[in-house]
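Enquirer: Presented below are the structures under discussion, each in the form of structure tokens.
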Structure 1
Amino acid sequence: MTTDGELYRLMSWLSPAYPVGAYAYSHGLENAVENGLVVDTATACDWIATVISSGNGQSDLVFVCAAWDRAADPQGLVDLNEFALAFQPTAELRLESSAQGKAFTKVSADAWYCRAIDTLEKLPGAEIAYPVAVGALAAGHGICRQTTMLAYAHGFASNLVSAAVRLVPLGQTDGQRITASLMPIAEAAVAEAMDTPFEDVATATPMVDIASMNHESQYTRLFRS
């Protein structure tokens, strides 16, 4: 059972108000809109659902789960972080993950300190994968792993829905319809991720990866990815 205090922490950490700069990233969605792949509510919902079920949304959940398990194992967290960073398919998606991970760790060290922060801050190099940071902090605060993963999935989806609302553009109600329809997909992604060793993680979203690559040279851009 998730306590009120645990729920409060997760709502704070994965809220759009948490200063990790999530609003600056579209995960390739900006290029998909530019090239006519996402043009309305239905195509936006399909794109985001695919990312969550078969793309980086799914792999991130695997890394959240693995980080939760390894939060008290410094070397295990080092190995996982290196793997999670190397797994990013493009330079922009790696930036999206590492920039948010570093910001999340820095803010959490000041506002929500626990011993897991020390391990995160000692990771070699300047990059911390965002799902690794979230999973380790949740474990450090004793928050249920499955609830943490579902909250992460919701935050991941909500950020892409927000980007779609601005880019397509869509109405705010359309955005909420998409968010509601994504709930069973997020739940299924969490269940699958809990049964997937991080060494076996895989994605199957080549169009998302291509959109991210194309975004690097897109003439006009509102987002960093």
Structure 2
Amino acid sequence: MKKYVAEFIGTMVLVILGCGTAMLVGCDAANGSGYLLTALAFGLTIVAMAYSIGNISGCHINPAVSLGVLISGGMSGKDFCGYVVSQCLGAFAGSGILALIFKLGGVTDKTGGFGTNGLAGVGGSAVAGLIVEIVLTCIFVLAILGVTSSKAGHGSFGGLVIGLTLVVVHILGIGLTGTSVNPARSLGPAIVAAISGNTAAIAQVWVFIVGPLVGAAIAAFVYKFLENSKN
């Protein structure tokens, strides 16, 4: 149970700090600093959580990461289900807290939808959005599996490597899809946005669930092949 609580807390913090930064600074093409601040917020949150709850749950805080670990044989099906439920609930809670803060504080949400992901950057194309999310998630999960492998020997630097990988993934992806690579991070804000009357995000959210999960599965199979291959 402690593992699930840790995943709930970690995902909640990721949404609060990552999506909250995007809401505050904006991520439009004319605002380059917003890109970087948002990318850093997501990446540095991963670093902080990795060293906070990593020893408890592994700090997946992302259903795609959990799927990659499951396929790689690093967790049971029961734990996978518990992790995913906890992560989605954490993302919803984080989005709810942001909605409360921004509403009570009269703060303008510069994303217009609680930091939800969208397809505007790829011309509204679901196919293009899927490709973006599959590729970026594959890169992200591949890095995670590599750096956390017992054969890697990266030790205490793992959390930093993972966080920096998420930063660079966001730098490319923000202008295209807002960068999900995390179904829970997309689903929580989309639900809260829909409750608030913005239903556009919930209609597109399937892209940001399917894409990351497919990308994570590809990464897991590729890593297993590479790790088991003889030189």
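Enquirer: For structures 1, 2, calculate FRET efficiency 1/(1 + (r/R0)^6) of positions 86 and 102 (r between Cβ atoms, R0 = 30 Å, to 0.05) and state which one comes out highest. Let's see the in-between values first.
Expert: Numbers: 1: 0.95; 2: 0.75.
Largest calculated value belongs to 1.
Enquirer: Assign the value 1.8, calculated as distance in nm of label points 7 Å out along Cα→Cβ at positions 6 and 62, to the correct structure from 1, 2.
Expert: Working: 1: 2.5; 2: 1.8.
It must be structure 2, since only it matches.
Enquirer: I have 24.6 for mean count of other Cβ atoms within 10 Å over residues 110-117, calculated from one of the structures 1, 2. Which structure is it?
Expert: Derived from the structure labelled 2.
Enquirer: Could you figure out which one of 1, 2 the value 16.5, 60 for Rg and Dmax of the Cα atoms in Å was computed from?
Expert: Details: 1: 16.4, 49; 2: 16.5, 60.
Matching structure: 2.
Enquirer: Follow-up. Identify the structure, out of 1, 2, from whose coordinates helix-only ellipticity at 222 nm (-39500 (n - 2.57) for each DSSP H run of 4 or more, over all residues; to 500) was calculated to give -21500.
Expert: Computing helix-only ellipticity at 222 nm (-39500 (n - 2.57) for each DSSP H run of 4 or more, over all residues; to 500) on every structure in 1, 2 gives -21500 only for 1.
Enquirer: Please state which of the structures 1, 2 yields 2, 11, 22, 24, 19, 12, 6, 3, 1, 0 when P(r) over Cα pairs in 5 Å bins from 0, in percent, for residues 38-165 alone is computed from it.
Expert: 1
Enquirer: Output the label of whichever structure in 1, 2 has the greatest value of relative contact order in percent (Cα under 8 Å, 6 or more apart).
Expert: Structure 1 gives the largest value of relative contact order in percent (Cα under 8 Å, 6 or more apart) among 1, 2.
Values in this text are rule-based calculations from the coordinates and carry no lab data. Being a predicted model, the structure only gives us computed values, none of them experimental. Cβ atoms are built from the backbone, for glycine too; each structure is taken alone.
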